[in-house]
Structure P
Amino acid sequence: MSRRDAAALLGCIATLSAVIVAIRLAFPSHPDYMGHFSAGAGATMAFLVTVVAFTQWTPHLVAGLLLLCVGMGVGTEATIFRLAAFDRMDFALQSAGAALAAMVLLTMGTPLRNALAFLAGMGFLFLGFILVFGVAGA
């Protein structure tokens, strides 16, 4: 992997991590908010990297897939993860995470970076589940 590819991927991961910390500082009474952001970012990053690996990608494709991911976020928030009423803040944070994660694809480079971005996405998704269900359920 080139230094440019590594710097772009690390920059994305650092940005997502910094936003998670900022969410914690801004909303200390809602630790699950970090989880919604992280899960939206992680699921989107993993999904987009997987699709782009098998297609000829363009910025328009990334934007369309991002909208699909946001739509799937609506579906999961309204059905699978509906623990109470539809929570607009949860949806907004997972959508913001999805949008930031999609930016990694706008500078996609090598297949190795794609694989590392997929693994990073799965890590953020896993972290999101822990933060939402582990912290919120505690």
Structure Q
Amino acid sequence: MSPIELSSSTAKALALHTLQSIHFVALASHGPEGWPDVREMACATPDGLETISFITPIDARKNVQITANSKSVVFGFDPETMAEVRLFGHAELLGDTATKLSVWQEDFDRFFPEGVYAPHLLVIRLQTKYGEYASPTDGTGSFSFD
């Protein structure tokens, strides 16, 4: 039996629902030798899929990788539904207070007890170009942002 092919709008809606229901996702960037480097991260609960944001220390290895090559992938998986989401795009690093405040969530305090105003924190923001959704019960589909 072949998987159900979802419309772009349905795949996008299911992908957003999946990301909103999980707390951690994997962020993959290019390591120094060109191999994918994947890190599990807490993402800010997204309002949409066009941008996905994370808080990270300024000295994190991921920041060097993104500066060298901005192409990145966010991978989310919901073990309850077996649904997976992949978002492909370009990541950028932002350090201004307004951006940090816009993505900060209360539970980030457990990772960064110094809080949102700590000067050593940055936001990694993925600008999504396209995405994919797959679920054994819902089907598969892709979507893009122009």
Structure R
Amino acid sequence: MKIKDPLLLSMFSGSIAAIAANLFLYTINYFLPGDNINMPELTAEIFLKVVPENIDIITRTLGFIWSMIVGGIYSIVYIITLYITEWNWFTTKAILVILGEWLVGAGTVMSLLTIGFYTRDEPASIAAFFIAHIFFAIILSLLVKRFGEKFTT
């Protein structure tokens, strides 16, 4: 089955890749000492006052859903990039686009909105967050390659 609509493809593949990246990051963070950053909690911080002491199942659930939406939005830029530059080099383009978005999104937006402040002194946590975005990009590229097809206007 191929998804012909680029918006549906990006929301589908971005959401699934976000779920995989969230689980990947939770696994990495299980082994890291200190406060760590997880995408669902970080996404929940955009709307809620979240600190490590008040993270509960509702916050995690909302954050998980919202991070799937963010994954879909990340992938829209990737799909547009494929449309503009040709339908090839899926993984390389995904890594370049997603890491560019990560730098702007995670760096600039987190600073402007003062979210994730409790992890600023935890370089291993930030490194894990970065690696999870590479994982997200790889999964995204595999899903788009499998379920997408070159579309024309």
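Coordinate-derived values only; no laboratory data. Quantities reported herein were computed from a predicted structural model and do not represent experimental measurements. Cβ atoms are built from the backbone, for glycine too; each structure is taken alone.
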Computing helix-only ellipticity at 222 nm (-39500 (n - 2.57) for each DSSP H run of 4 or more, over all residues; to 500) for each of P, Q, R, the value -23000 comes from structure R
Note: relative contact order in percent (Cα under 8 Å, 6 or more apart) at 32, derived from one of structures P, Q, R, originates from structure Q
Distance in nm of label points 7 Å out along Cα→Cβ at positions 59 and 115: greatest across P, Q, R for structure P
